[in-house]
Structure I
Amino acid sequence: MKPLDALEVWFFTGSQDLYGEAALEQVARDSAEIVAALDAAPAVPVRIVARPVLRSADGIAAAIAEANATDGCIGLIAWMHTFSPARMWIGGLQALGKPLLHLHTQFNRDLPWADIDMDYMNLHQAAHGDREFAFIESRLRVARKTVAGHWQDPYVHDRIAAWARAAAGWHEARHLRLARFGDNMRRVADTEGDKVEAQIRFGVAVDGYPVAELVDAVDSARDDAVDDILADYDASYRMAPELAAGGARRAELRDAARIEVGLRSFLTAGGFGAFTDTFEDLGGLRQLPGIAVQRLMADGYGFGAEGDWKSALLVRLMKVMATGLPGGTSFMEDYTYDLDPDGPKVLGAHMLEVCPTIAAGQPSCEIHPLSIGGKADPVRLVFDTAPGPALVAGMTDMGGRFRIVANVIDIVEADEPLPRLPVARAIWRPRPDYRTAVEAWLRAGGAHHTVLTAALGPEPLIDLAEMAGVELLLIDETSTLPAIGRELRWNQAYYHLARGL
């Protein structure tokens, strides 16, 4: 079963009536074989579905209209097996409302050197037809991804898979409801943003709710449901003695479990896939939600602390995009540095809310004081993060457009144990190096809250930004500060002009 098996990408093959029915039947057979191979490719996380060969303007317009109207269709792959005059595609492409991938391939990998004739040339001319199609895509300024290579090549499968994951994220964004309990942390700038523009750009509905409604849901939590959550805590984590059954602070663990039951019920009833809270507005909650938020993130919910709904949105979309992949995805924050000249490192963490999907081993369930918020000590999961390559990304509102800044990193083990640090944490080395990465991030005005993922590389996020028409600045092993500076200046001009008057 596909990780995202409820979602489909429709495969459109372009041709025309010029070649006769026998040739068009061959086109259909070849297309069906390609689709079957792509659908069976382990890397591709969604269903790839064959559609009839498109050979007229009316047929193309009808096929695209049907795709637009089908919610389970999250995108289109287009390939021109033969020449397909591109004026036929204008009306359909102008109405296109789904992400598009232009696959530049051909049915046969190798030329039949001894047997090739004009019949073969007329039938197998994607090298010709896809250039015609690409021209009209460019003329119409159609956003798309282009992938070139033979359809049996794993490289092609991987590129399609990255785009399909981005399309799944984009589909989720168009349906996502995000609940805000309380407002943004007072006087903080980069967690603010234009919620109307977010709904225009991404489709997400960001709505505020008084924390009193969450308190009502927590107070209404059934005792048997709380008992079930407590049993799950005991079975899943290394329990601090004071929180274990019979421990001196077991009642506070029960309070945390009741918060989880109430928060889950609120989110489920409202159809929310992401949420925020803030330590400055806890109302009648006895603790700042810690373990509850961590476990909800582990189940796929997006989260942002201190009212940071942009991070909550990004966490949710990246979790959807990473479905079925090894490695986790979490809310994160660059907290402090180890500036050893031999290899500076970042220590990432947050007050409580780091997702256990990135844990290196079994988390420890602990309770510790929190010096802000004015509530009882919150329960949280404490762990180190598994080493390996990863990506951190944050989104800011630049006043007219959203900007995503992403940095490829390498998570490493701690040089020494951290016995007194009472939060989950990750330690990493940014690429290409500390100075370049940090200066580039600051130059771009990158957010202080981020999403850390060990499941996704940069490509799905790049594809998602293209689908949304959102600026993305990638900092990786190839980055230099002069190049980053030029890209930021170019982007500023481009996105200003692209908005129009």
Structure II
Amino acid sequence: MKTVDHVYISGKFTVPQGSEIMPLINPSTRQVIGQVRLGDQHDTRLAIAAAKTAYQTFSRSGKAERMLYLQRLHDVVAARSAELIDTMVEEYGGPLAISQGTTRRAANGFLQTRKLLESFEFEKHIGQSKVMLEPLGVVGIITPWNANYSFVCGKLATAIAAGSTAVIKPSELSALQTQLLTECLHEADLPPGLFNIVNGRGDVVGEEIIRHPDIAKISFTGSTAVGKHIARGAVETMKRVNLELGGKSPNIILDDADLTRAIPLALAAATINSGQACLAGTRLLVPENRLEQVIDLTRAAVAELKVGNPRDPGTRIGPMASQKQYERVQRYIRQGIEEGARLIAGGEGHPEGLEQGYFVKPTVFANVSPNMTIAREEIFGPVLSILTYKTEDEAIEMANDTIYGLQAYVSSADIERANRVASRIVAGRVFINGLYDDPEAPFGGFKQSGLGREFGAYGLGEYLEPKAIMGYENVANT
């Protein structure tokens, strides 16, 4: 059994002051595979102090130094990618393809940010003033359990590019992944205090980050409920916040779409990362007169989805991350049935032969009305709701009938029509006829899906504060 009993502060692995021990469970087997000793408020304060001290020097660094650090961070993460993948599969239960992709994005995020930094302008001339984009200070980074490596590395890369230092609180459920990733980052030999990592609970370590006056900004990815709590707390010291929150992403299949292509794509969008993804396309909007064809194709596509051992390259859906998450998904499936939705695939309980882990059946409901709970609330599991519409305008109205606005999908044989529909959907990203990876494009949500953007120039701008200097060319009379 593995034990994580250190936090990372000022360039060193140290034993935390916190004494709480939490077991770590393999979600595929429900077996205890390790334990983590959690940090507390004192550990968090030490981490913040170290980051504050490091910021005094690092904030004055130039592009060349920051680019060097980003290159080093990429190299050390890439060098141990096989170990990182293996640990993610074991601790999180991420299917092999997802774990490989997450690890690859974590390493590549440093390179992509390095490339951005090379041409990014920190000084502009606007009107008669010189505008300087300055780092904010110490950034508090709080990340979830569903893609630990890429969230930590992506946010850290942006903080470094901006000239800020960081205190990172990953999910305590990801402690084995965090420990290995921290070992990698340590090997990059960055200045002490530039980044600090403290395992701990949100109501302990997270709360200290929220209230501490020396944290200038918080970058958080997680649930909308927690994001609102962070925003309320951050305003006390006017912290800047980036909040990437929940979603209930619509997927509109227009009446001219090729269903034999659109339905498998829709199922992939709904079950990405075993359905444990804020951007999952879990509301499928289809023409009313094509519903039965959609149902037949969806049943066939679900039958092809392999649920099981995440180490098997053919597995598309692994276990839910925890007992709590398993029970959450089961509750929503029961609620869908109770509210009268038509169950066309899956249902309650474990898939046959997979009772030992937190596995759920990929589940699809049809005849879902917009006011049903499964059509309105984020489930965070492989559960798809099929809704029908009569006209294009009705489809767009239904797509936008949500408190969320993170991501959306459109399928059509007419690319101009698809673009027209995409332009009317209220979401931070809209995918047309496919699933794409564009790390330079901004990522974030409208409405209750968050505040601000990540990735690329828009993401870097969120970590900078503009300062205008007027009269910078005037020479004082002497």
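Identify the structure, out of I, II, from whose coordinates FRET efficiency 1/(1 + (r/R0)^6) of positions 35 and 283 (r between Cβ atoms, R0 = 35 Å, to 0.05) was calculated to give 0.35. The correct label is II.
Using distance in nm of label points 7 Å out along Cα→Cβ at positions 411 and 451 for the comparison, can you identify which of I, II gives the largest number? Across I, II, distance in nm of label points 7 Å out along Cα→Cβ at positions 411 and 451 peaks for II.
Suppose FRET efficiency 1/(1 + (r/R0)^6) of positions 243 and 315 (r between Cβ atoms, R0 = 25 Å, to 0.05) works out to 0.20; of I, II, which structure was it derived from? Present the calculation step by step, with values, prior to reporting the outcome.
Working: I: 0.40; II: 0.20.
Label of the originating structure: II.
Given a value of -0.30, -0.64, -1.10, -1.17 for log10 I(q)/I(0) by the Debye sum over Cα atoms at q = 0.11, 0.16, 0.22, 0.23 Å⁻¹, for residues 11-98 alone, calculated from one of I, II, which structure does it belong to? Mind showing how you got there, number by number?
Working: I: -0.30, -0.64, -1.10, -1.17; II: -0.55, -0.99, -1.08, -1.08.
The correct label is I.
When Rg/Rh (Cα atoms, Kirkwood Rh) is computed for each of I, II, the one that comes out at 1.03 is I. With respect to relative contact order in percent (Cα under 8 Å, 6 or more apart), the largest value across structures I, II is given by II.
Taking mean count of other Cβ atoms within 10 Å over residues 195-202 as the criterion, the highest value among I, II goes to II.
Coordinate-derived values only; no laboratory data. Model, not experiment: these values are computed from the prediction. Cβ atoms are built from the backbone, for glycine too; each structure is taken alone.
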